Structure formats: structure tokens, C-alpha cells
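Next come the structures, one after another.
Coordinate-derived values only; no laboratory data. Since this is a predicted model, take the numbers as computed values, not measurements. Cβ atoms are built from the backbone, for glycine too; each structure is taken alone.
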Structure I
Amino acid sequence: TASEETCKKYGVSGYPTLKIFRAGEFSEEYGGPREADGMIKYMQTRAGPTSKELNEVADAEKFLSKSEYGVIGFFEDGESELAKTFQKTADAMSTDV
């Protein structure tokens, strides 16, 4: 069946299995305890966006005051290749934090 093919494609052999995809691409797999509280907590930290748009100076100041560390990118066009690369890098780095 289609489900079996999908499981085989992504290496799912046991349940529950949580795999995170960002922008249609595999990002990471949950490797923690197979219990509800741990899985929920983990997914809550991963469910949001890995970056956010800061349109005003006040937004950037607020972000910097609340964060221990951060990276801010400035782009003329949010859909440019450079902006997309920035987003992909943010996605990849979020799995390391």
C-alpha cells in the first residue's frame, strides 16, 4: 500500500515515529523517549518557525533583548535565493540547539 511505501521511503520501522519536515524536506527525527509528554514537549519546541521577519527597528530591539543569541539577516527581497538560503540555514541550525 501507499503507507508501506512511504514508511519504507523514510525508514519507519516502528511506532510511534516522529519525523520533522520543513519546506517539504526531511529535517530531523525525534529520538527521545516514546512517551506522550516527552514527544509533546519536543514537538512544541520544533513546531514553530525557525526564523521570523522583523519589519521595524523596535521588533529587532525586542528580539535582541529577549534572546541570549541570534542572527539577523537583512534582505531586499524575502524571496531571493540569499533569503531562502538564510532560512534553510536557520532550519538546519535549529536542530543543533
Structure II
Amino acid sequence: MKFNWETKLAIVLVAMSLCIYACKFLVLKNPGDTANYIFNALGFLPINVLLVTVVLNKLLVMRSRSERMQKINMVIGTFFSEVGNDLIKTIAKGDPEIARL
């Protein structure tokens, strides 16, 4: 069975969490506090996921917008540099005082 990197990461993080809780239980020998801490952490988990999701989404949207604007500016610059040269030549032909420039 082949796992993708997200699954492997999830397994490693859950295993680390279990090890930390086991160490806490073995050192402090207070299962009530450990269970209380686990439920507190689980209660905050949806809020944590929401915050991370919103922040990451905003960062990705900003990056995407920046890349899109850079591409649009490149296309606009190319268009106006090509059209602009011909347009200036055409307008210059009709200007009787072009030599003064």
C-alpha cells in the first residue's frame, strides 16, 4: 500500500502526539488531567483548523492575484510597445513640427 505525503505526515503527527501524551501520563501519573488536556485540545482543534485555513487561503489568493497581475502587465507592456511604436511613427508623420523635438 502506497501512502501520499499527507497521509504519512498525519500518521507521524498522530504518533508524536500519542508519545507526548504517554510521556505526560507516565511522568505525572494523573490520567484525569491528561484526559482533560486531550479534550481541551480537541475542543480547540476546529478553531485552529479554521484559522489556518483562512490564513492559508488569504495567502494563496494574494499570491495568485500577484502572479496574475504580473502576467497581465507583461502582456499589456508587450502590446503597447508593439502598437506604440507604429502609432508614434504614424502620428509623427502628421506633425509638421516633429523636427523641433
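General remarks:
- Answer label among I, II for the case where helix-only ellipticity at 222 nm (-39500 (n - 2.57) for each DSSP H run of 4 or more, over all residues; to 500), calculated from the coordinates, equals -13500: I
- Identity of the structure behind 7.9 (criterion: distance in nm of label points 7 Å out along Cα→Cβ at positions 31 and 87, calculated), options I, II: II
- Distance in nm of label points 7 Å out along Cα→Cβ at positions 15 and 79 from the coordinates reads 4.0; which among I, II: I
- Comparison of I, II - label where percent of Cα pairs over 16 Å apart is highest: II
- Origin of the derived value 2.6 (distance in nm of label points 7 Å out along Cα→Cβ at positions 47 and 71; candidates I, II): I
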